[in-house]
Structures are given as C-alpha cells and as structure tokens.
1. Kindly point out which one of I, II, III the value -7500 was derived from, the read-out being helix-only ellipticity at 222 nm (-39500 (n - 2.57) for each DSSP H run of 4 or more, over all residues; to 500).
2. Ranked by Rg/Rh (Cα atoms, Kirkwood Rh), which of I, II, III sits at the highest value?
Structure I
Amino acid sequence: MERTVRTAFGRLGLTSFAPADVAEWRRGWRIVAGAAVGLGTGISLYLLLSSLFIAGLTDEFKWSRGDMGTAGALAFVVGAVSLSIVGKIIDRVGFRPVVLVCAPALALLYVMIAQQPGTFALYLGLMVWGGVFGAGTGAIAYTRPVVAAFVRQRGLALGVATCGVSLTSIIVAPMMSELIDAHGYRAGLYAMAVVTTVIGLPVALILIASAREAAARATDEIPDAAHVQGGEAGEAARLHVPDATIGQALRMPSFWLIVAALFCVNVPGSGLLGQLSPLISDKGFSVAATGYVMSIYAFGLLSGRLATGFALDRFAPTFVAGVMTVVPAVGMLLLLIPTPSFAVAAAAVLMIGLQQGSEVDLIAYFVSRRFGVAHYGAIYGRVATFGAVGTAIGLALFGWVHTATGTYDAALLIGAAAFAMGAGAFVLLGRVRSRTLRK
C-alpha cells in the first residue's frame, strides 16, 4: 500500500526533494532570499502601489486619469527600450553594478515626484527617468543570479524569489494607504525612497553576496513533457538545450510565442493595476477598503508565484502557463458588476493577481529553458521590451477609456479577451519543440 501511494505521489511530482534538489537549495537559498528582497523593494513595488498616488496627484494638479495613464505608458515605452540595453549590460558586468546605480536613482525619482510643482511636462520627464532606471531594479536584474544558481529547482526558486514583491506589498499596501490618507501622497513617496535604498538594496546585496552570475551553466538538461507523466521512461526523456544568441532566438517560433503571450497578459494586467485604486473606489468602496483589496491582489501575486514555481518543476509548463493565464479573464468579467460586494471584488482581484504573480516565473522559466542562460539577460530583455509595449498600451487604454466613457467596462472586456489570447499563445508554445541551433 505504501509503495502504491509513493508511486501515485511520484507521478504527480509531490515526492520529497531528491538529494540533488536539497543540495541546490542549501547552496542557493541566500541568493533566492536576496533576490526576493531586491525585487520586493524595487520598481515592482511601485508598480503595485502606484495607483494609490493617483488621487492625490489628480486632485492637486487637476490632471485626468487619462493623463496619468499616458504618463505611465510613456514610462513603459522608455522602459521597453531600456530593458534590452540593461539585459546586455547585466550579461557583461553582472547585476551588482546595475542595481547599485539604478536603485538610488529610483529612490531619487520618488523624491522628485514629491517635489515637482505640477507641470505635466516635467512629470512626463520624470516618467522617462523612471523608465530608464526602473528597469535595473526589476526581474531582469534579480532573476539573473537565481537562474545561474538553480537548474533542477529553477521554477520553484524563481517562484520563491518573486514572492518578495507580493510579501512586501501585502505588508506595505495598507500601511501606505493609511499614510497617504493621513499625511498625503508626498509622505508615501518619501517612504518609498527609504524602503528602496535604506532597506532593500543593502539587504539584497548582503544576502546574494558573491553568487555566480556570468559564469552560469551554458546548457541545461531539462525534462521533456513525458517527464511530467511520471515513470522511468519519462524520467529519462531529456532535451538538450544549447545556448541561443539573441539573433538565433529571434528566428525561433518559441521566442515569438513567448512575446505574444507576455504582450497579451500585460495589456490588461498593467491597465488594471495602474487604475486599481480608483477602479475599486468607483465601485463604492472606502479608501481603507481599497487598501485591503490591494493587499488581496498582492496575496494573489504571492499565491500565483508559489503555485506556478512549484508546478513548473512538476507538470507540463505550457499547461501550467495556460491555466494560470485564463483564470484572470473571469476576474475581469466579475469586475463588470456595477456594485459588487466586497467578497466579489476581492475574488476578482485575487484571480487577476494570481496570473500577474505567475508572469515573471513563466517568462524567466521559458526564456532560460528554451534558449539557455549564457545570453539570458539579452534575450529576456528583448522579450520584456515587447511586453513593456503591451504594458504601455494597457496603462493608456484603461485611463483613456475611463476619461472617454466614465467607466472601465470596455477596457475590462478587452482585458478578458486579451488574457484568453495569452493563454492560447502559451498552449501553442507546448507544440513548438526546441531545435538544435546552428553555430
């Protein structure tokens, strides 16, 4: 009986870690922890909380939500260009020099936003600043040492690392909403600067210490789809994935399917997140309730990251990606209810948070598994560039739809369709096999 149970759990991928898995975690847990801290206090935290500052800025300077959407879109367009450049720099010099420059620059941005006099052109200039330097404090930088240190447990390691953003948001979102409610949006921006430079950067660098990055393994032995079905034949089935250059990756269907999936999920994901606080307020909820809804969103991020990271190492990755990407379409449709209960609004936001939490895991996983890790930063950066274009479109779309119609309903319908298309792209990725690269 015990053997039967062990076999059944083994086929589900739920057995305890093998000695090699434990050894990998013993060597690399500090790297994962450091990456979690860095991600949790970098640009990703601001992106989660940015909608809390919209009311203060628009009330004081009489800007519209469409104006705020345009500013956010500009930041992401600039960030889209910056990601490719930052990725190449990280491949050459490592992530440390990049974050040592970009994290203080990001903190300075928060202070400058708080001090700016309300000239919209100046605010747009600050968004350009954020697009340039924010890229160096996000996933492209902090996932690099993680993928270098983990091979067997890479999916779970990425999932745990990216949980830093969710954990920080769960704690900070209610505190930030209360701080802003009591002392204004400027106090919140000053607090963000402290979190980034006084807490996040030094703790992340101490934990990651002298972890390898540029000397990552050139090739990985990774499980084929048969592996997730269990059995000795599946365990033995392996794909050898040579490192791809950026030029080679651009000629592979896998690259463009990953790009399509990321673009599709970023349009609704970023659009909703950028307008989440006013969207929830429009449903009749108080400022305090809005803060709690954002914490629920952050909990969804946390759950999505852990669940996706765990599942990627045990089940067919493209199936995992497809399921996680179709769920938020339902959440978008739930938000179309004019006056939802708190429970319905929370459930909808939780569903969307689950997908957004899985996004970094999925892209980092598929890029490293399909193209190797020698040029990880450059290829990740190019994928993220296209994704950032989707982010920019989503930020502008949600803001201007509200300005034009007075509601977010049309944007929510477009978002539901985009999530469904993103899920389809991930499923198609499973039908495209890696091929041997020509030198």
Structure II
Amino acid sequence: MHSTQTPTGERLVIVGNGMAGHRLVETLLAHPARPAHITVIGAETAPAYNRILLSPLLAGELERDALTLHDAEWYAEQGIELILGERVETIDRAARTLTTDAGRRLDYDRLVLATGSNPARPPVPGLELPGVHVFRDLNDADALVRFTQTQAAERGGNAVVIGGGLLGLEAAEGLRKRGQGQRGMQVSLLQRDDRLMNRQLDLTAARLLESELRSRGLDVRTGAQLECLEEGSDGRVWAVHLADGTPLPADCVVVAIGIVPNAELGRIAGLEVNRGVVVDEWLTTSDPAIHALGECCEHRGQTYGLVEPIWRQVEVLADRLCRPATEHVAGYVDAPCATKLKVSGVSLYAFGPTEAGPDHEVLSYRDPQQGDYRRLLLRNGRLEGAVLYGDTAAGPWYFEQALAGSDLSACRQALLLGAADAQALLDDAATDSPTSPVKEAA
C-alpha cells in the first residue's frame, strides 16, 4: 500500500460523523491546505457528539446538549456538506462513487472510512429479546433513561449489565445513579472473569473497586458465566440465567462486553479486511484513494477503542490529505496507552502489565483509611506498569517515565511517595553525576 494525498481542489468524502470523523474535520479545517470540498455522511440523525460522555448522560449528570461537538450550522459555516441519517451501502471503487440507503449518489476523489465499531455480543440465547440493549450511542442512552423513568418507576425494576470492563462499569453505575430515586430498582453487574477490569487492574485494585461499587448498592458478581436470557409472558426479557443455575430477574439487560470494528462497508467494497479495514502507516487502505480511521481500521494487527491512538491517527491522516504525494509525511506508530475510569467518585489510573513477571520488581503501597493503593512494576530500574486507585495524581508522571524508559534507580525509595519527591531525587542524582554540566563546572 502506498500513501497518497488529496489535492486541495479535489472532493473528500468522510463516511462517519462520530468522534474520529469529526476530529478529522476539525484538524483539516486548521490546515492551510485543507481540501476545498468536504462532505461528511453520518448514519445517526444527530450531529457529532462526545460518545465518552454517554455515561454521565445516563447517570443524569449531564444534559444531552452538553455532548454535541458542533451543530449543523457550524458545518455550513465552514463550507462542509453534512448529510445525516443516511447510511452508505455501496462503494464503486472504479467509478469512485458511493450510494446511500436513501439512494443518494456521491462522487469522491478521496474517501475516508470512519465507521466506528459495533457492540460485541456473546453467543447466548435470548439476546434478541425486547428489553436487551447495548450502550454505544445516544439512542441506546435514551432507551435506558426511558426504562428508569417508566418501567422502573412503576414496579422497581431490575437491570442486569453484562460486562465488567470499562463500558460495563460505566453503564451499570449510570443506571444505578439514574434509578436510585426509583422504588426498589436493582442493578446487577456480571463479569465473566474473576475480577473487574481484568485487562487493566491487578487483583487488589479490582477488589477495592468492587467493594466501592457494592457499597453504592450495585450487585457485583464476578466469575459469572451466562447460560441464557429468558422470555417473560409479555414477550420481553424476564430473567438472566447463569451457568451455575442462578436466576436473576431482569426487566432490562445491557450488553457491554466490548466492541468489534465496523468494517462491513470496506469488506463489501473489496478492500483488504481482517478484523478491521487494513491500513498502512498513513491510514491508507488497499485502495490508494480510500483511507480508514479509528475503531473501524486495523494497523499491523492492532484495532482501536481508545481516543488517544485515534487522535494520533487523525494527525497523520490530516497531514497526508493536505500535502503533496511527493512530500514526506511521518507515519502512524502505535504507542502504549494509559487507562482511566470515568465513574464519578472513583479514581483509577493504570498502564502496562496487570501481573508481575518473574523479572519484575514489585513496589506497592496501600492506605486503607484513605482508600489509596499503588503498585508499580519495574525491570532493571525502569518502570513498565502501574496501577493506582484513589490518589492518581502521580499517574501521568509514572506513564511519562515509562514511555521514556527512564532509569529510576536513583529515586526508587521515593517512587511510591509521588511524582514530586521522586523527581527531586532524580534531579539531585543528575546534578551529582560526574558527567553533568554542573559537576564539570565545579
């Protein structure tokens, strides 16, 4: 695959008006050589919004308008054609045209697929029943709000959230907060693994998180294997059955076990597709006129669900689209990411391995009274992983040191005390070094 570029006067079409597509638009507009003709197509009827804020919206902490990134008027003011509520069904790569489900036909010179992802679904009988939801967009959040305001208000209601990762935790806590004023509403959270957030947290931090959520009234069940969902007499979901025989009443079920790239449009168009639409370092697909970006793409076997790497992809792609094909543009390179949990009143920061390897040195600190916990993994004096619960202020500094591969041997005894103390020791060690400029001047 070879990187190509969009000359300023050519027609650029962006399929997808989610966070990735919108970020690309904003970045292109800031470039002096932006494409002159930009069309954005979104399957949702609402303009681009901040999907990260769906959880506080569900919890009742934000109003819907607070999620909107830019309204339709903004696009018009920027000279961008915005088409909402239409889904692209086919791409004719030879003619460089695409057709939507409304029969609209558009020509393009360059095309960007930013179609996002779909919710992953476990192979469990009953998932097709009414009352079973996912938690990916505004319509999903609205449906869950209606549940808490109607059915839950009338008879208490029972909600079951499947998935103990980031999305599942946020959905469960959002439902609990939204329904806490309703009569007897119960929210259960099911996690297949033996701990919550098993990909990010060690056992101690996961247990602290579980204890906090239980204290708020969530029914947390780890090691929960799903058997099936049962239909009630009204044709809606009525219960969730676990593999150990435990039945859980369920008027509402939320499936939040992860995402899968929405690569179907690329597959239909005959592009190279594995899990996602395969792209090179310049986010170019197997067709040099088509790029893919964000959750729908796959780069060197890696797919994406966090904003940090996607924002870096946006910078690379915008640069490529705005520069001559002969001009060198730095390509996209994967880099480690840190994880933060977006649940009100719970502070978590984690990166790197969740378990210590045979060569790791483990440093840990716990203050039960304050609810603080830190665990660091070092190898040969260099930080490779961290889990912080409670006081997470030092998290970004730890992450910076890990990315830089800094030798922290000089501040090892202060590492758990926080960034300021550890950095001071590092600075002192640098000053005392025989090769430092200060030492040489002395």
Structure III
Amino acid sequence: MRNTEITLDRTLLPPGSRVLCAVSGGADSVCLLRLVLDLGDVTCFAAHYDHGLRDSSAGDAAFVAELCEAWGVPLVSERGDAAAHARSAGVSVETAARELRYAFLRRAAAAVGAELIATAHNRNDNAETVLFHMARGTGLRGLGGIPPRRDEFVRPLLEVPREQIEDYLRRRGIPHREDPTNADDGYARNYARHHVMPAMERLHEGAAANIARMTRVLREDEAFLDSLAADWLKTQPEDRLSASGLAALPRPVARRVLRRWLGEDLSYERTGAILALCCAGPSAVLDLPGRRLCRVNDALTLTVPAASPLPERTLRPGETLPLPEAGMEVECLVCGPDEDIQISFNTFCFSCAKICGKLSVAPRAEGDRLDLMGRKGTRSVKKMLIDAKIPRHLRRSVPVLRDEAGVLAVCGLGQSGRAAPAPGETYYKIRFREIREGKSS
C-alpha cells in the first residue's frame, strides 16, 4: 500500500507561528490547509483570491468558503479582474494574476497578523519550473527551481509529489475542485505536466524526485558562490573595481560580482567581453545598454548618462500626472466603497479618510522609511532600492508617493499599510504606468 502520510517541512512552520494558507480549492492547496490545521501548534488562516478569469471561479470561492467554515478556519477572500489589470499595466494575464494574487496575500496576512504565507507548490511544480528554466537557458539560480522560502512566503509541500497529495485526499474523502483549464494543453505548463514529465519518467523512473534533489544541491552551491562574490565586493571601493582582481577570480565568482555590481544578470558572452576588457591595455572601454565600462590602468569604473531626478509634484484626485524623468505617468482615481480593491507593485489603494494632507510624488529623501504592507516594522527606502538591485544612477528617478505624514508607496516595491482601505471605504486608486513611444501602457 502506498504511504499517504505527508510530513510538512517544520523548519518553515515553527511552533507558535501564525500561518496564512493560500487556498485555491485545488487538491494541493486543500491538502496544505488540512495538514497545517492538523499541526495543532500553529495558528492557521486561509486566503482565497478570485482572479475573475473563469465562469466557474465563483464556484471555487464558494467551495473554499464552505470548506473553511466546516473546518473552523478564518478565511479572507477577495475578487479582482486580472484581465483588466493586464491591459492597464501592459503585462500578460499570467503576470497580472500573479501580481494581484501576491499583493492580496500580503494584505490578507497583514489583516490577520500572520507572519508566514504558505503556498502549495509541490515536487512536480518544482520539476516543471526547472524544465522551463532550462529551455530558456539558465544558470544555477534557475536550476535551483522554486525556493522553499522567499521573504514571508513558505512552501512546506515542495518535497511532496503530486500523486501523494491526491492519494492523501482520496483516502480521507477530502473534497477539492478541479480547474477545468488544467486539461488544456494550450497552456505550456499543462503540456509539460501531461507530456514532458511523463516522458522523462519513462526515460528514468523517479525523474521528478531526482530533479528535486538536484535543486537542493544547486541552491546550496549558488548561495556559496554568491557569498564569495559578496565578500570580494566588500574589499573594493564603492565606485570602482580592480580590473586585475576581477579577472583573477574564478569565472563563476566574477559573474556574480558583476551581477551584484551592475544590478543585472549578464549573458555568458557579455561577461566574457567584460573580463576581456579587464585584461586589455592600460585604457579601454566597453559600451553596455545605457552605460559604459571604462578601464584606466587597474580601475574599472561605470559611467552612465545622468538620470534626471524627479522634482516634487502634487498629485490631485482625478488627475493623471506625467513623470517624464521616470518615463511614466501616475493616475489618481477616486473609487467607491463597492469597487474591488486591487493592489500590485504599481497600483496602490489608500483610504480617502486616512490620507494626511496633500499627496505628492518625488524621489527618495534621506531617512525615508516604509512600513511595507504585510510585514512588521519599517524598512529604509534606500535599502529597499538597493535590495531590489536598482542601479545607483536610476534610484533618484524611482517615484516615491507620500502624504504629509510620510511615505505611502514606492513604485515597483509596494505600499504602506498605514492608510490601506477597509472594505466599504471610499479610496484612492493610484496607478503608475510606463509611457512607451509617447503613449501610456
């Protein structure tokens, strides 16, 4: 008889934690909720987000609500319009759905005071993700697959095969909902699930398990190599690198040094060109998109076109404000209490009653801090920009939204929970959009 007992990774769910489980109604998320609830030594909540993409999605929401009521789990739910968000933000529907879902999960976690958000990614999801990364061309980070933890998000089922999850529910008579789009091979992930992974299992039994083992090893290797790069960078002045020192590093370490220093991943060919520059004569240059690397004797420096800092501008309700220095515009809409609250990394919502004085958009000011929604305490905006790997020369053009009480949001990074709207409140929806070829997207 197949072993249907599933052991969650307790390093991700320590006793005493307050855990918000993302529950779609599918087998994986229902299994996760039941297992977390059965731990008994954590406080469990559930969250369900309806993307508004399928006619049957209302049925999913009703199923999750009934399940949570039967199991005695507090539920936070919300409905959005991923298709509309995709059109307004100029991104794919899949990207829009993910942005809306993750922003909702952070808000829901903040509302219930949960410090962890558990998602139900399993071993098969991880293997499929690795295959996609390989097909696109990737390094160790991509081959490391889905991380067990990233910030407040944890994935306690990552080592569990999908078959075991389904068997667990079947033997216990626990119901779940099937997403009808899961049968559509027109979706790349479904094709990989239905055809590529079964073919790999026929070639080598246990392929998904072996891929999972590989990802664990490679995540450790990636972390070690990245730490070597970080340690070497600490020996260098902030504004330049030693060309000879960089060239002498093992190529995997040098590549990670450049990724950290330049704030972006580099192709294999571009890394080679930079290392060749380091071994050139006493002076040489290499043009990169939007910037130039200069070698003068042993000093490797980066020059960039001076980015115009944003001036401070007042943002008024009902107004669309151009931000040409950032290549963007920002729109401030007044939304009624019955409208859906949709927050992402470029769309923010604030209660009209909780805003202090006027709204304005400006670059980061010294000492700015943000109480990021869904997280405890405040963070330095400067450190957030650095952690997001935004190059130094671009940081003064990143829009920061504030009222007279302080920072409300940083475009691309998130919003404060200070003035977040409660259901039934009139609120401002503030949306940043890139301007492409003279038109907003």
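Read-outs throughout are calculated quantities, based only on the coordinates presented, and are distinct from any laboratory measurement. Since we're looking at a predicted model, the values are computed, not measured.
1. Values: I: -25500; II: -7500; III: -11000.
Corresponding structure: II.
2. Details: I: 0.97; II: 1.01; III: 0.99.
Top value of Rg/Rh (Cα atoms, Kirkwood Rh) goes to structure II.
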